[in-house]
Each structure stands twice: as C-alpha cells, then as structure tokens.
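Structures are listed in the sections that come next.
FYI, it's all coordinate maths here, none of it is from the lab. All values derive from a computational prediction rather than experimental measurement. Cβ atoms are built from the backbone, for glycine too; each structure is taken alone.
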Structure P
C-alpha cells in the first residue's frame, strides 16, 4: 500500500516537496497537500503589487492547477496537529498520516508593535501590500518615508534593502524624491551579517541613492498622534509614511501543538526531522540555523524529499542539507542584483554579491517562470 504523506502548507517548501516526491516515487505515496489559501504567490510579487507594477490577477497561481501523480490538494484550514499520532484536524476533515511534514510558514504579529496598525503599513501580507500601494499613491507632496524591520526574524533578509531602494525609485519617477527622505531601520547589524564584503556593497548602494541606513536599531512603537517612531536605543524618527516588516511568529495551531520550543519548531538541520518519528518541518516555521526565505525553504524541501525517497525505497541516506540558496535584490529601473549564500557547508557561512544588472532582471523572471512550471505544470501561463 502507498504511504500517506500529509504536507501542511503550500508555499515554497510544500510545493517543492510534493513535486520532488511525486516525480520520484508516485507509486509509493499518496500525498495530501493542505493550505488555507486557494493560490500561491511569490513573496517578491507583493512588492510588484505594492509599487503598482503588477495587478493581483497577475501574481496568483491557483492550486487547482496542480496536476501531479499521487497528489491531492485540499483548501482547508488546519485547526489541530497531534505530532505523536501524526493526526491533523482541519475545518473540514481529519487526516492520519504515515509521514507528516509541517510547512505552515510564519504569521505576522502587527499588534506586537504598538501604533503600527493605526499609523503604519505592513506590506508582507497581500492585503497589507495593497494598503501600502494605496498609501504610496496618496503620497503626493513628498516627506519622510521610514522602512522599518520590527522583529529579529523575518522573511528574506534582502527585502528591507530592496523595499527602500524601490521607494527611492518610485518617488524619483513621480518627481518627489528631492522633497523626500528615505530611512531604513533594521535590528540586523549589517545588511547580510555573514559577509562584510557583501554588506559593504549593499550599504554603498544605499548611500548612492541617498537612503539613510540605521543598522542595529529597532522601532519599538509608533506614536500615531505625532507620527514619530520610537527606537530601542532611545532615538526618535519622524515620518510621513511608515512601511513596516512586522514581527513574525509561528502560526497559533503550531504553537498549540507539542512541536514548538521557544516559539518555533526545532529540527535536525541535516534532515529536518523533528523529535517525533516520521514528522518533519521545513521553512519559516522552524528554528533551523539558516535565514527565513523562499529559496531556503525550497532547498530544505528538496532535502526532505530525498530523505523520504530514501526511506520509502530503502535506499542509502542522502547528503545532509547544505544551507545554500540565492536571492535577488531589486533596485528599480530594471536593475537586479543577486546574493548567493551557503550556511552549512563550510566552517563559517559565506555570501557573495553579484552587482545589479539588467541581465539579472531577466534571470529573475526566468527563475520565477521555471518554478511555476515545475510546481504547477508546463501549461500554466
């Protein structure tokens, strides 16, 4: 009989995992893929929406388009996880798994930063990106724009820099850059802490665009009455438009399970096994010693796919996860840079920055298309 593999979450990790398993051993597994949404969107597409470059209809990839042997998609909300018995309860049904993989990502805690909901705009959710888009459209007279990272862990380390540079480009196109200031505030000590050379290159780009960069600082709260951001180091920063990357947290259903320690799911970084037999976790919901990013989750999923394939075919164990990934950084004006990282293959993590170019912009588009075709099929437009 085929083993029942239940995958919770259809983001980068979930999609790559079910694709890898389905391609390799479709006759040995029945895969149930569960997600509360009806479609997938790349994280960077929210910036396209936010800056008015793409419409909502252009960035969603419906899960109903998935057509892979042995894979069944269910649009349901997970309400309980019992890892000891590998049982999952949703708002529709109950599933008993032979193998359970949790890939539910991270949620956003807007309330963790007082004043953000009242006087700022988070842009990490799709609805938040739409609200931020409308705020940018209404920003007609110029002024002070602050891009703030509000928590220590967040998806895509390059995103704050990308956002600040895209704000710069957006305001320049509208003739508002000279009458505006752009600040980037982040608790991270450098853009890419594992590499001084890469961080210096990115800091230089920010300086070239006149963006004031405050590393090692975090906004604790916003004062809606006076439009002032209060930082943890005692400084204050006035703003006319505040764009925030909200505090991240594990989904409530994960926290309520026995999987979590210190807020996230601990895993073996080589295989992503949890402390429960035949239960794995990948992506933003784990405390693996790597950044939270789509490309990272994709690599983790590829590793778990190999682990499960070896388990179900009684093959030799695969190589451990190496922590390598690449991500693109947009500057606006069809210029894109790339950061390549490797966290686990060497004694210390490494990162390499490739300077922005139009060729990398085309490469990013091809990268996106390749994944849409791999995960959803070649007939997806």
Structure Q
C-alpha cells in the first residue's frame, strides 16, 4: 500500500536518493539506490548501489553546525542553518540528478540535538529546498515518530541491516561514526543499540591538539594507554544502562572533552590520543558482552573508525568476534543506503523500526513527506 499522494509504480525498481549526515558532523554522504518495492515481502528490497559520493562541509558551515551542537547558537542561527543545510544538499542533488532520474529523496539531515530521555531530537536541512532541487518528493524527519511512540529514535538501521545482510547466519555489524552503534543478528534475535563514543572525541582532540579535522588512520595515536584514565572513563553511567539506549555528542562530545582536557594535557600527545582511542574500543568491547554469540562470529566494521588503526587494533584484542572491515559498500555509504531503504518502507506504509530495539510502544511508519 502506497502513501497517499505518491505516484510510484510497483512494477519497476525505484531510484531513491539517501542523504545522510552522521554524528561526525563533517559532511553529507549521498547514495542513489535501486530498490525493489515488491522485495520487502521477502526481506530483499535492495537491488544495487548506483552512485555514492561524499561532500565535506565547507569550514564556515561546519563551524555553524558544531556551534549549534554545542549549544552556542541563537534560535535565529539555527533557523538560518536549516536553510543553509538545505541549500548544501540541494547543490549535491543537482549534480546527481543531471545524470540520473530520482523517484524520491530520503533525508536524514544533520543531528543538532538528541535527547531520548526527554523524547526529543532535532535534525536540520530544509526538505522543501531539497524537493525543489530534486524535482521529487522528499521524506524527512524519520526519527521523531519512534520518539512519539516512546522510543529512543535510534538506532534505526537494524531492519535495513537484515535487508542488506540476510539472516542465514549470525553476524555483528559495528558502525563507528561520531558515535558507535552495533547491530547483531544472533541467529534467532535482532539486537542493536549505541555503544558509546566513536570518533567524536578523537576528532575534537585532533582539531584542538593537532590543528587538523581528524587524525587520519590514527597515525598520531601510537603512544601509551593510561589505564587509570580509561578505568575512570568506563565508570560513566551510560555503560550501566541496558538496551534500548542511544546517545550522542551531548554526552560524548565537546563537554566531555573539556571536562577531561586538563588531565589529558599532562600527557604526551601520542598518549592522549592512544588513550582516547582505547576508550572507544574498550566501550565497544564492554557493550558487546551483552550479546550471546558463538565464538568466531563474523563482525563487520564500517564508518570512519574502521580506518583508525589504533581503534581497530584495540578492538581485536581478546575478542571472540572475527572482525574485518565492511567492504560490501564504499566507506561512508552504508548509512545513506540504509536511509534510502527506510524511505522506501515509509512510501509503502511499512514500519521502519523494531520496537524492542528502540523501546517504542509499537513499530512505527517513519517520516513526513514533502510531495
């Protein structure tokens, strides 16, 4: 059943453009995906990735995004930022749509605030500007329906992971973006939640201490790990919570960094970055102990953290999961592909969540439409 107002055929694949900006807050990944609307019944709607590209925010826009995330923006600034992010997405779409027909756009937007304990979240990018740029419908604001139903509004990719990976054998999918999240198919149950910090704190540290946007491949994080600091950080209340749970830069971002900065700056810079990298890996390992998996279960790592050699080496220590980089799709594209799939589910009035994972009262049909 199609959403009222949409004129989409069911006898051919749809071309859906997923637009994703994650908690790294560094730019937009776009993925043009071919989706079979009849494939949802069999759990195989994904057909192919037609195009992927990443566009980094210009410095001026990134500064405004980070100011909004860190509560340094006035309401006027946030209002204007909504439009500027829409303009930025619109320019990306014009480049893609010149060569490819788009049936509709599925827009994530830039997360500015996420407060699941209050049932509130905010993602920015003007969908009306994007609809005019693409000359197509846009589905957007996909998280808030789940929150209205009492859920965390995250993670929303678990169903899409089953559509992309299948359920014939157990697997673990770990995405290390700004915040790290895990989805696991145990063979009989789907589980997912945010594990804690990903690259957000490491990127802040790189910007402040190295003067660069990120420590590429973790080449400056080869120092000594200070276990006393690591043990203290692992006492954060977040790691005492059971699923469902989600988090963001509000907990593991600039405020966290500033509260520990003075102590860290007594150490050599390579030790600081190594200890922060170990915090990301240790928090992931701690959270994965909640899973019941056979030793040797295949684990796939995606996101920017998969390129950080120190995080990856620490993650592999004493792990019963056989980790490898996720090579099914280009780096950075997976979440945009997932968002395209969630948009297609919304167009068919199909739920895009698993209520046990987000904690909602029921599985919701996600998003609002600009037709």
note = The value -0.93, -1.10, -1.43 for log10 I(q)/I(0) by the Debye sum over Cα atoms at q = 0.16, 0.18, 0.21 Å⁻¹, for residues 76-243 alone, derived from one of P, Q, belongs to structure P
Label whose coordinates, when distance in nm of label points 7 Å out along Cα→Cβ at positions 44 and 260 is calculated, return 4.5 (choices P, Q) = Q
ask   = Thinking only about Kirkwood radius over Cα pairs in Å, which of P, Q has the largest value?
value = P
remark   = Value 3.8, calculated as distance in nm of label points 7 Å out along Cα→Cβ at positions 52 and 68 from one of P, Q, is from structure P
inquiry  = Once FRET efficiency 1/(1 + (r/R0)^6) of positions 228 and 348 (r between Cβ atoms, R0 = 41 Å, to 0.05) is calculated for all of P, Q, which comes out largest?
reply    = P
ask   = When distance in nm of label points 7 Å out along Cα→Cβ at positions 92 and 148 is calculated for each of the structures P, Q, which structure yields the highest value?
value = P
query = Upon calculation of relative contact order in percent (Cα under 8 Å, 6 or more apart) from the atomic coordinates, which of the structures P, Q produces 19?
reply = P
query = In terms of mean count of other Cβ atoms within 10 Å over residues 84-91, which of structures P, Q is highest?
reply = Q
query = Computing distance in nm of label points 7 Å out along Cα→Cβ at positions 28 and 308 gives 2.6 for which of P, Q?
reply = Q
